[in-house]
Structure 1
Amino acid sequence: MGELRTVAELMAISARTAPKSAGHDFIVTKIIEGEECVKLGDEMIAYGVRSGKRNFDRDGENVKKSSAVLLVGLLDASALGLNCGACGSSKCIAINAFEGEFRGPQCAFRLLDMGIALGSAVKTASMLNVDNRIMYRAGVVAREIGLIDADFAMGIPLAATGKNIFFDR
């Protein structure tokens, strides 16, 4: 559905133009559609089985039914340099010293930037009456299978159906 590609593109613009700490932008975005959505959904289901983690199957089924997914991530984000302690360290942390589902740790301010970017993106979808849901699980697997080059990522699947497929699951 070409209309949802357009919505995803507008959402990516919203993420890009969202305010960022000290004006430094480390946000990356990518739109996937069609067979890539099915592949991501299938891989999410497989990840849940392999890891024993809950709800990867549920979210994977939602992604498979989506027309598009906007992936939003942080890449090579530096610490803001405030030594604020919000990350749990008394001085700014060494970024990306640990590899897990995401690379981390990340500066709390950069994670806030990402949250604002995600909120801006879903606000745009909502204004256009497109159903969506921010999914941590989609970001984990999108990184793992190379759909997005990011240290930390979330996915926002999109659908325009008679009933919102992302709720009452």
Structure 2
Amino acid sequence: MTKPVRNPRSQRYNPASEDFHKEDFPFYWLAQVHGRYAMSMEKKLKKINLDIPRWRILFTLKEEGTCSISKIAHHAIAKVPTVTKIVQRMKEDGLVETRIRSDDGRVTEVMMTAKGIEAIADIQVATHDLFRESFKDMTEAQIKRLNKLLEQLFNNLPDH
């Protein structure tokens, strides 16, 4: 008598499996978390006349300093034309300045203005409680582990 073939436990996470349930699928939860987070961030940022794309660009510049449009697009997970349009609007709002890279005229560099630095401070005040509440009851070790798992998942995915 042969034993019935059992799928490995991990197959319940595979959408191609007959045992699949969406609540067992990590990307379901990633999408749920991201959606809820994005809605909350948009609500907080709207109160200070900003949005998530501007937030991503400002925080990329805060951490990286002067950046090319393509480097910002990489960090913001956005297309270069989209970032170019957002940067132009941010320039009109006085949040950033742009210049052509001296050694390569094809590259536009972006840097924060004093108004952009002030916007960072406003964002930090407006979103502080959201971040605190998001990670309540989680230890630093748990947050580090979560980040490591997400990084591993990211690195397992194809790069376009």
Structure 3
Amino acid sequence: MTDFTQTAVSMSAKRELTEPITDLTAFENIVASLINDETIGLTKKETGSISYTAKIIYFNAAGDEAGKISFTAPSKTAYEDGISLLKGTEAAETIGGVGASASEEADKALWNTRISCAIGDDTFNVSLNRDSIVITGYAKAETLEAIENWADTVDALA
């Protein structure tokens, strides 16, 4: 019988944020900060997946909850346009009846970005969302240290 031979070491680390990121523009600025950073030594930085999920709640004319909608968009523009459309009077009145209203549940929105990165020959992913940053697939302690040092310079991630 042949034994397995280890071919790679793959580690993961997660940093929970003290406070969730509450502003979409701030979130996108953090993503851009990582992609544009020149101090980490990234030799690869490719945006993989990006998603923006919103939740809209509808109230009937009496103020009682009449329904909810959740949708996921591929870009900030589509996300904002979708919220505007789904909060519009016609959408609210279709779901909640005449005189209904709609509201975004902003604290339940989800924003996620995954970036494929490399520092030298160590390839890994950095995933950012509203309340955490996760580094997956790295093999070297220096990689984690470099990303941690960068994150320490970003107020929302520190």
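All of the numbers you see were taken from the coordinates with simple rules; none came from a lab. Small disclaimer: the values here were computed from a predicted structure and weren't measured. Cβ atoms are built from the backbone, for glycine too; each structure is taken alone.
Some points to look at:
- Value 44, calculated as percent of Cα pairs over 25 Å apart, assigned to which of 1, 2, 3: 3
- Origin of the derived value -8500 (helix-only ellipticity at 222 nm (-39500 (n - 2.57) for each DSSP H run of 4 or more, over all residues; to 500); candidates 1, 2, 3): 3
- Across the set 1, 2, 3, mean count of other Cβ atoms within 10 Å over residues 131-138 reaches its highest value in structure 1.
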